[in-house]
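Each structure below appears as structure tokens.
Just so it is clear, none of the values below were taken in a lab; they were calculated from the coordinates. The structure presented is a predicted model; accordingly, all values stated were derived computationally and were not measured. Cβ atoms are built from the backbone, for glycine too; each structure is taken alone.
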Structure 1
Amino acid sequence: MKINKLIIGSRGSELALWQANFVKNELERKNKNLFVEIKIINTKGDKILDVALSKIGDKGLFTKELEKELLVGNIDIAVHSLKDLQTEIPKGLILTAVTKRHPVEDVLISKKNKTTISSLKENAIVATGSLRRKAQLLHIRPDVKTVELRGNVPTRIKKFLESDWDAIILARAGVERLKLSKYISSYIPIKEILPAVGQGALGIEIKEDNFFAQKILESINDEKTFVEVRAERALLKKLEGGCQVPIGAYAELKRNGLYLDAVVVSLDGSMTFRKKIRGSKKDPEKVGEKLANQLLKAGASIILKEIYNK
């Protein structure tokens, strides 16, 4: 009996390893005689933990080293939190599959149960490592003071519990996947804070000529999620956004079309441009580009120019 083998490349954090093991288990469950190995690779984003993401320069911050390993053939598959995967994928590589999406909201973690953004005390201190979260939070609550927070999910929660901060904001997916839901005070509705592009989904990248891996990965690809994130990623690519830019987006495929909701916010939260459109699922990239152009025409270009000039 022939045993086929695939090697997954993964970052070493608890969440990254959960994600890699999830993909491994799904692949082995759906493909008989397949053995999947996990190889841990440290990325630049894992090594620099004392600097804000927006100040490091984020092109491939959590992905570049994994992509190098793919290109030289040391691994077959790179598993990413899709929100970390840049929209410009290196030549020779492809995003070949995405998993079914976890609920996309961000969550508020406070030392008091049922605390929401609106119920935070005046001038509350909230920690987050995301400009997207910070800007949208300041738009809702301009009185709030924000502080920088880096590290993996358990580390961030530990730092918070030992601090005098009032709350932190994290992605629901990471908290729930690591079984840390007991710390969640409230779920932040997307009408208040839109998630990052691709949030909640895992993106699987391979070398474009690895046809065996491509065929195998069809077994775990979620087509609905793939259509949705293609629209979101096209919007982000058109806006040239990343960790340095406060952009939120969420696409949802329904019976009567593909809906895309997106926002561009100034760093201090004082200026915000948010729009929503419906388009065809047959061309999700077109939907993303169309909404990006609408946001730019509405005035988002002012925010983007100011941020890029800085």
Structure 2
Amino acid sequence: MTGPTLDEISAALAHLRGDLIETPVLPLTSARWDGLLPDRADVTVKLELFQQAGSFKARGALLGIRQLDAAQRAAGVVAASGGNHALAVSWAAKAAGVDALIAMPKATDPARIAGCEALGATVTLHDDMAAAFAAMNDAADAGRSLMHPFEAEHMILGSATCGYEYATQAPQIDTFIIPIGGGGMISGMACAIKQLNPNATVIGVEPYGADSMSQSFAAGAPVKIRKVATIADSLGAPLAMPLTYGVARAYVDRIVKIADHEMLVAMDHYQNVLRITAEPACGAALAAIIGPLKAELTGRQIGIIACGSNISLARYAELMQAL
């Protein structure tokens, strides 16, 4: 599986135009970034946190809902997610008049649960993400259409529209740094980016405590990890899966890992410099370029993505106490 073609991505962008936001890109040129970013590098961030429902997930969710037939719409949809995908499916389902059932871990930020319910979705809570995935699959077996958080062609295509948009907004970028959860974002974005610019470098970023794609790259096949242990719940996929793994493997050059503390530091910089209240996943790409990748990215044209910001002030404050 090598993902959607440029023609398919362009058609999807046209299909979504008017319903989704062409999120802005911002060069990080303020003197307040001096010393933080790689030396002599130009860094651009795509502010996908300003997307509908607060993250890039809205792109794929809307494509997925729109491809349902009448019978599927009547039966409703189901998704499992710790937040961003849940909110995106809830938003897209409400816009289409489709009933949505969302399975979430009990530890989910209450603001995300409330956000889904405010959009008309029914939320069920489960012991952990693995249990939420099991509940999602049970509901799909009972007749609801499965809106998987990453392992779906429409999710890869939605992310590809983000990558296409970014690469055309900032054609000077030669190195893209993209967070990895289940792989839906990086597979789609990398697929679009590499088709537009085969010479571009795409580097994935995973938390040490949720490194299923790193382990899969090393093993040469998708793997399931024993335990997810990271503050970045939006990156906390318990496994890699064949579709997204295959596309990511085809286009992603390598993956680096970051610690939870590095994401907290990046979140603090976003708050202090840009006044953005970023969730941990949103800070992951910035954490990579001011941390493990800083030395090797000297002099590069770098693109990072701020992928979402669905976090309550209470949860944000709780996390930042660890700094």
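Of structures 1, 2, the largest value of mean count of other Cβ atoms within 10 Å over residues 8-15 belongs to 1. Structures compared: 1, 2; top value of distance in nm of label points 7 Å out along Cα→Cβ at positions 192 and 216, i.e. the largest, recorded for 1. A value of 1.9 for distance in nm of label points 7 Å out along Cα→Cβ at positions 104 and 256, calculated from one of 1, 2, originates in structure 1.
Highest-scoring entry among 1, 2, by mean count of other Cβ atoms within 10 Å over residues 168-175, is 1. Can you say which of 1, 2 returns -0.80, -0.89, -1.16 when log10 I(q)/I(0) by the Debye sum over Cα atoms at q = 0.20, 0.22, 0.27 Å⁻¹, for residues 128-199 alone is computed? The read-out was computed on structure 2. In this comparison of 1, 2, the computed figure 21 for percent of Cα pairs over 34 Å apart is attributed to 1. Computing distance in nm of label points 7 Å out along Cα→Cβ at positions 248 and 264 across structures 1, 2 gives 1.7 for structure 1.
Identify the structure, out of 1, 2, from whose coordinates Kirkwood radius over Cα pairs in Å, for residues 176-231 alone was calculated to give 14.3. Considering all the candidates, the number was obtained from 1. For helix-only ellipticity at 222 nm (-39500 (n - 2.57) for each DSSP H run of 4 or more, over all residues; to 500), the calculated result is -9500, so let me know which of 1, 2 that is. Working through the options, I get structure 1.
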